[in-house]
Structure P
Amino acid sequence: MIPPSFVFPQAGIDVWPVMQLNPPRRRGPFYTTGLARLKAGATIERLRANLDRVTADVMRRYPAPEDWKLSARPLHDALVGDVRRILYVLFGAVGFLLLIATANVANLLLARAATRDREMAVRGALGAGHARIVGQLVTESVVLAVASGLAGLALSVWGTRALLALAPTDIPRLREVSMNLPVFFFALATATICGVAFGLAPALRASNMPLVETLKDGGRSGTAGMRHRRTQQALVVAEIALALVLSIGAGLMIRSFAALERVNPGFEPSHLLTFRLAVPRTQYDNADKLTAFYGALLDRIESLPGVRAAGLSISLPPDLLQMTDNFMVEGQTLPPNQSAPVGPLLFVDEGYFTALGVPLVAGRFFTERDDRGAPLVAIVNETLAKRYLAGVDPVGRRIRDGGPERPDNPWMTIVGVVGDVKYDGLGRPVDPTFYLPFRQNTSPAQFIVVRTASDPRALAASVRAAVASLDRDVPVASVKTMDELMTESVAPPRFRTMLVALFALVGLALAAIGVYGVMAYAVSERTYEIGVRLALGATAGDVMRLVFGEAIALAAIGVAAGVVGAIATTRLMAALLFGVTPTDLATFAALAGVLVVTALTASYVPARRAMRVDPMVALRYE
């Protein structure tokens, strides 16, 4: 008995039977993966060297392609290898978001410290040393950071649960993610470090302000004031650049996901109900019994009200491929040490293509007459026909499964060509596929597809009853609509796209807050200047252009830096993208425009405030 926490090699497995290994009767393709525990002191490099020697011996006895070899990799890499790149992208997105947030906090702390320059100068005049002033301001920053971190941790508990509810099930060990003590202390330490780091600069600035200059005008003029504004502007530029990099990454993933959802799977997925059966081999121990059972089942299902067609297959689109095999087309020659091509192999009945909605390109579908007493036949997809039977009519030509190492395999006559169907994922190219009739190639495990006139879920109980009426001991598994299978097939890219898009939205919001804070502070600092301009005849439009001009300049510099950064970083995402390049011009241009518009929008309120400055009030105040 294995504990419930054991999910090797993936979740959803409840029973592990003993595998009976028999000497192979042919050379590949084989699909068995070995699991080995290394001896004490042994290394993976030594294991690979031993496997290289075994590979060389096998190739001497059974000629194989030059790139064929036995390989080994650590179990950890095997389990998380496919999601490692995704985790790196998400980790990078979180890092960018943290930098944007900390830059924003630093900007706000600088603005807050500037308003307290006179206070700090008075404290210094009364005897407070630099260390005392720095300590006070850093302590305030740390308290703010810790309080914010605790609030964020409380929010993260809810957020983690929400994300786990939305996450796909095939990400290794994702269900083990929780808000535990190591995560708690790491997050709290990060918040504290950020509070110290970004509270130190304003504290040092306040402690170093010249006393006379500060008491004279609050530090808003002179060299110190200019340094303060330039520091704020630099932080805003950094925020915009980081937000643009994050937004472009999210934009590329959104476009990639949209392209993936637009992929033509090769059939009509709506109004399809699917389920899987695996009849016991001990009871259905020959082809006649299997054919009789599945034939009677399909007849009963097709007689149900609302059922338009039904069929069976050992594999299902878009990514439930169960079998591939070598194949050879009659007349095909292979170079020395070249294996025959490999493609999906499906056993289907005569109703499968009609039920799934796969178009017939040439020839005919299988019929009930294609049984074990009839000549062997096959149907191929368009990709196989175009690649290996170009320039000739595929119908009437012959094909067989296996390569040169299986010369006794019988030839099968191609009786039809059907449209390409995705069996290995929507994001992968269609492979050469060949179909054999179920009546000539029976199998105990089958997927059943049922096309309905209305909601397919309404027929789930009826198909279960149809199976039970024939054999109550046959379990009905994986009852799902094809729309659900299509949704599950794109769940991982949808999840990572959603996360990165969420981070990008937060980054945009933080960048907007940063721009607003800087522009609002700039307007408040330039109230006297604006009053003078208005007194000398400047219009409200001139003042708005003045404020917007500074915002546009900051946005332009930030966008330029962000584009350079995005070009350098998005190349790392190339393997995660589909139908879009890492340097897609439309995405870069659109997101750069969004950042500029965001900066201008955030500057609108300060600009309106500047337009309403009363010159007399401003001059009297000064």
Structure Q
Amino acid sequence: MALRKGFKGTASYAGLLAAAFVVAYIGSIAFGRKVDNFAYDYMFQRHRPQPWPKQSVILAIDDATLRYTGGMGHVRGALATALRRIAAAKPKVVAVDIILADEVDPVANAELAEAFRITPNLVLDCETDPAGAVWEDPLPQFRQWGARLGQVYADPDGDDSVTRSIPLERVAGHDQRWALSLWAYRLSRGDPRFVIAPGDLQVGDTILPVPLVKDRRSMRVRYLPRDMAVPQISLKQVLDDPVVAARFTDKAVFVGVTAMTEVRDRLFTPLANGQTPGIVIHTDAFETMAAGAFLTDVADLWVILFSIALLIASGLAFRYLPGWWAYLAGTSIVLSSAITPYVFFTHSRVFSFATPAAVATLATMTAAAYYHLVVRRNLRIEQTSRERYQQAMHFVTHEMRTPLSAIQGSSELISRYNLSEEKRQQIALLIHSESKRLARMVEIFLNVERLSAGQMELKREAIGVKQLVEVCVERVRPLGDRKHIAITLHPISEELNLSGDRELVEYACYNLLTNAVKYSPQRTEVIVSGWQDDSQIRIAVKDQGIGMDQKEVTQIFQKFYRTRKAEESGEAGTGIGLSIVQQIVEQHGGRIEVTSQPGAGSCFTLVMPAGAPSPVQTAAERN
């Protein structure tokens, strides 16, 4: 579509799209976090990662264990027995997520301390006091054999309390502690060199992509679906069957509470319908490191660039593609903004959902609205211009045919025949008169077009109604004489006046008279009258012609419309005259009233506002 490819207003179009981008981007910053979190959780639930061999196992303090031991206050002795059996199976590392800062039972404590002595690569949990100022470490007797201390904190999101990541380091007072899962991973690899950099952490040959952001290093946890979850072995099961301890060989063992009755250590995760035990979160974090299944965030710069690309694509689609293709492209762009984050997620990259989706949606809506409000308007303007051009051509062929024929015929008479000087003078006057009439008609038509397009102001002068109507009747009378149609002019008061463009109003009145004569049978009468009704002047032209039904009356002012009887009459016409008359009258603040009956004639009445009195002007003075 040529107009669409070249419509004006490129700067305003680009400006609107730029404004849409700014609004969408700011909105995504202000409100996009919740949307991004929801999309992240949804993708977590829909995408299944490739399975890998699990390198960890959970020694679960479940409900059966608590019933057996009599509660958490009596679990240390049982744990000591289980750890001695597990230590004999030679696990790679044992990480204990149980609070050991309180004195409970001296005998049980001694047993547990002895079990810790023979446990390889031991990591104990530590937490801070309620104020977060001081670490509350395990009792000294539990730490005396060189156990590492790992903090067990998670990062529940403030918007929905879902734990999507864990802090790998935490500071209380002047002491910094690494996460329990990080210590377990490091010790399971033989306690290799630990390199700390602003953009990541390096454990031996493994790089953990956990940049330092606002003094925090957080790692997104690759939570495992239930059918891929780390195995859980009940502590009671180990107590009941020593052979079970062999399942812990060469594994990273995580000891923690999974009992449903212990709600203190349960958190929401993207995968869980309910709350997940903290020990499961730590093992999933360990498996994330062990499998290298890190979820890394795509830099904001790439998100912005992608959003700009969507904005440009949407703008180009609605500028260059026709019709429904543009809407189809816009829909595809919006869908791509939603699908792209999922594609990235399947490749372990976290790509913002809110910003591209907001930009694509708002840009598409803006481009579509601009297309409707601006491009459609340009289409209507072009269509109107085309119609006016066609109207001008019809006007030329219809209204100008009579004077052109008179000029052509008269010029042929002068050139082909030896006429007397008197006859030549008459013909010359006729040519002069018809050429003036033709020029006036062209000027009237152009003025009507300019008025309709708002390109010129309406002339305002006082017009005497009586003189105006008399001039029109005298011009039409020869046409009536040829068909033996009487044109009767009822008396009109000298005091009736209009205000407007004399030539345009005269054209409107003359057109109604010529139509009355043209579509009336011979030996009938056309009656012309004029009077004032309150503040309005009425000029009526009544004939005894072919008439119209009510349906045709409602259509006769449409451009190029002709009634069926008008076409059957054999009279030449294009149906444009009444349309011009209507435009003239409406530009003067008036209207046209029509009453008609098939076979009984019609009455056209110009109803226009009355004007101030004007001096009397004769037809000779006007010419």
Structure R
Amino acid sequence: MGKSGSHIFIERLRKNSELIEISEKINPVLEITEITDRISKQKNGGKALLFTNNGTGFPLLINSLGSAERIRIAFGGKDPDSIAGAIDSIAKQIAVSQPGLLNKIRMIPRLGKIGSLIPKKLNRRGICQEVVMEKPDLGKLPVLKCWPHDGGPFITLPLVHTKDPATGNPNLGMYRMQVFDSLTTGMHWHMHKTGARHFRACREAGQIMPVAVAIGGDPVYTYCATAPLPDGIDEYILAGYIRSKPVKLVKCLTQDMWVPEDADIIIEGYVDPEEDLALEGPFGDHTGFYSLADYYPKFHITCITHRKNAVYSATIVGIPPQEDAWIALATEKLFLPPIRLSIIPELHDMHMPETGVAHNIALFSIKRDYPGQGKKVLSSIWGAGQMMFNKFALVADQNTHLRDYKSLARDVCQRINPAKDLFFAEGPLDVLDHAAQTFAFGGKLGFDATGEKLQIPFSTENEILGVLASFRNTHPEIINVNSKLPGEGIPIIIMSFKKTRKGQARELAKDILGTFKEEYIPLWILVSDNVQVNDLYLVSWIVGNHIDPGRDTWVSSFPANGDLGILFMDATRKTKELDGFERDWPNPVLMDERTIRTIDKKWPSLNAGPLIKSPSVYYGQLRETGGAVAASDS
């Protein structure tokens, strides 16, 4: 049937020098992850990797969307900005359209264009069904065990097709699938996801739930499976729009489901809503920490088909940056127009830093026209789709550069008085948020930096050094302090300390107020003793993960001027013994030493350039005792 989908994409990657092909035998158990982790953390995301010798008959493609250039290639040479511009144009014309014959006529061409991109159902088999496994067996696929404490091998890039049992409306999602045996996996859809809603609907209707999983094919499908589309909107319409041609679908052989005809592999099956849930996980997740074992539905396989010369697509997640960070960057560009249209009309720009691992940190700039508008936008953000999971949101003036972090920090500090310009709230959080006091629910903190610059007497680095030295002499638990930022016009202090008693962070903050009576630093970040305070990327990632804003952030009055506030953030690890924290605390996602040594030895034969040191060696400082769950304090 010719080349299509992933094969065309791989050829384009080769042509653009965006692919490393590795013929050395590499084990899907840990080894592929370790190599990918080293490559994906390189400047601009490194290269895509094709492992052709992995112990199975299927080459494995990974990190394929892990750069701006590879996203552009996947989108057929289109930059996400240009696609966003077209979406913006359509959105604006729809928004200004008014009732009346003339306006309806004007909209017909645009509606017709969208209509032409609706998926086409074919009355034949597709490329994805060239080969039907006589005896379905997941063991024939190079399914990755990504990290040492994972509960088993996981299908990490599955395009999971479900449908509403009442309406028949389809949904395309991406939910990891732990392989339990040759014919059974877990189906890890979170309670907030559309797949989980379809599961609940099938349970209420007393119906078996058909599910189809595609792997590979056009890389646009993979992107669209991750896109934050509203429930009920077919992801393949977005795929058709990006591709400028409709997606062709074929019917599964054993389930009443439709899948892309040019996918590489199709796994057909069902979920029985009446069946007991299965213990799934742990899994080294995109937060950079393990998501811990929990109960999820079982997926039972009825058929596996694939194209001839199929390629198995996979991804890894873990401590950022990884491939998912580049997908998120494309998303923030593509979805700026509809967010502006439907939720925040004053929105100028938005950015989700990769250290925020999707939901933890979000930055927005707006055109401010009236008092309180920044706080109004914060309220809108936390009520909008998947943004409900956000913990830290910053709203700034439209002239603020959201991606120049130091410039942003200088500007924001000049516009925010913590006593007046912070906005605390509570609401839903991501299921993977390990710092929340309550599962999937906790605090949120908004920063309103839309006001005029304030005349605030910030202290300089030289002004605080003497006081800081004296303070450290009386507080031996302090391990290290980053006091350089005030010298760059950023009045923030980052302090690490060894936590040995209850309420220690609050005590330390109280002593800071009692010592720095005249020296004004509006933000103090307190971290555990194993965090490098001079690594701002690391600190930002830790702050996003380790804090429940409702519990771990508080504002105190500046002793010399009660009108000014000081924000303290306790970003230390929380335990039952010292913090009364009842939930398990996960370990960071790190590779074991044996695998690191193995890949060091194999590196010269990988055709991947000079040896790249394992990121897990650097981040090993964060490792606590225990497995996926950090051991409790003694």
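With helix-only ellipticity at 222 nm (-39500 (n - 2.57) for each DSSP H run of 4 or more, over all residues; to 500) coming out at -18500, pick the structure among P, Q, R it was computed from. It traces back to P.
Starting from the value 39.9: which structure in P, Q, R was mean projected area of the Cα convex hull in nm² calculated from? Structure P accounts for this read-out.
semi-axes √(5λ) of the Cα gyration tensor in Å, for residues 295-478 alone computed as 71, 18, 11: which structure among P, Q, R?
Values: P: 31, 17, 16; Q: 71, 18, 11; R: 37, 24, 18.
Label of the source structure: Q.
Just so you know, all these numbers are worked out from the coordinates, no wet-lab data involved. Not measured: the values here are computed from a predicted model.
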